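Taken together, the values in this text are just the output of simple stated rules run on the coordinates, not laboratory data. Note that the coordinates shown come from a computational prediction; the quantities given were computed from them, not determined experimentally. Cβ atoms are built from the backbone, for glycine too; each structure is taken alone.
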Structure 1
Amino acid sequence: MMTEVETRTASEQTRARLLDAAREVFSQHNFQGATVREICRRAEANVAAVNYHFGSKEGLLAEALNFSQLAALLTANVKADACPKIRLRLFLRDFMLMLLDEKNASSQCRIMARELADPTPALDKIVLEAIAPLHEFLGKLVREIVGDQIGETELRRCVYSIFGQCQFYRHSHPVLQRLHPKLRYDRKEIEAIAEHIAEFSLAGIEHLDKTQ
């Protein structure tokens, strides 16, 4: 017979497995397409375990969408002892690694990317906890680079353009692989993509600065 400590430990392990499996399934199928049965199968847990630990599939998603890793990335960038242009390069490198690196990619970022491509009710939480802070952070960073002469509308479009480039490489990966069969998102390629986005974006920002 299991002791109380052993029972609690087993329960915590089941909960952790459910979260890991949920992040994987949500990132592959989005909220609507993900099933509790498939999540529990991957977690090697009883189908009743989701309700027991999280109350519902919605509760499981809320727990799975923990963007602490993304928040830590933004905080570290703000505290970095570097000029704004370097910080933009650092942010894009770290963000694209989270988004694209299949070995170390953030499952939350993959869920976010899938929700952007095929929105479900989960998008409200993602916008509030991840996308809005990302846009605010990048807007401030672009403002540091270009100065106060740029208007809010143009600033917002700069943010959209930068994130649009990032999302393209995620959403268009199946197409890009067919166009270029040897393409692989290894660390070297991802860092090269991030550097290209940084160079392209900085050139555009500098052009805006000259036309103001």
Structure 2
Amino acid sequence: MQDNAVLIFAKAPYAGQVKTRLIPAIGERAATELYARLLEREIAWIVNETPYDIELWVSPDTAHPLLQSLAKRHSLSLFVQQGEDLGGRMGYAARHAMKRYHRIVLLGVDCPALTADHLQQTFDWLVAGEDAVIGPAEDGGYVLLGLNAWDIRLFHGHDWGKETVAESTRRAMREIGWRWRELPALWDLDRPSDLQQLRPLNIAIPANDIP
């Protein structure tokens, strides 16, 4: 077994299938391009600024040219997500990855404020013996989940996409009897009002393509 890996959960950037809640504000093409930029950016800084392996878990399949290009460019392992909902897909990936790694961190693509320091702190806590690390989102979800172990209760019985996910995950960890630490809450890119927070990070918003 190897030490540490980051599991990135992503969608193939097909038009109309990613960042759909942004489409009314910036259009389908721009929303798709922005998602692709965020995915490329996240992979690039993890590759360049951290020592961790990356597994890219995607849906619905690995055929999209961007996914193939990223895997080849950065020597990434590509996997297809399996499960009926987000929890099932994360649980499946985490269970299988922990057969290969001692410690893992699960990420999405929606938190451009996340940095290498956040990952370093997460793995430091896991190495020190914490069972888990959660990176809460300002909207009540979470943007990061670090694990030293796997338990199905982390991934089932939660209202995915709701503002209760972080709290129900804490409740599950209390029931399991785990010790965990938490990173500072971060914002994630979900609604049109979140777009303004990209500018301080020097992330360009694609031109609006709404007629």
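Given a computed value of -24500 for helix-only ellipticity at 222 nm (-39500 (n - 2.57) for each DSSP H run of 4 or more, over all residues; to 500), which structure among 1, 2 does it belong to? Matching structure: 1. For distance in nm of label points 7 Å out along Cα→Cβ at positions 128 and 152, the calculated result is 2.3, so let me know which of 1, 2 that is. So the calculation was done on 1. Could you figure out which one of 1, 2 the value 19.9, 76 for Rg and Dmax of the Cα atoms in Å was computed from? Source structure: 1.
Where does the value 13.1 come from, among 1, 2, when mean count of other Cβ atoms within 10 Å over residues 144-151 is the thing being computed? Provide the component values of the computation, followed by the final result.
Values: 1: 13.1; 2: 20.6.
It must be structure 1, since only it matches.
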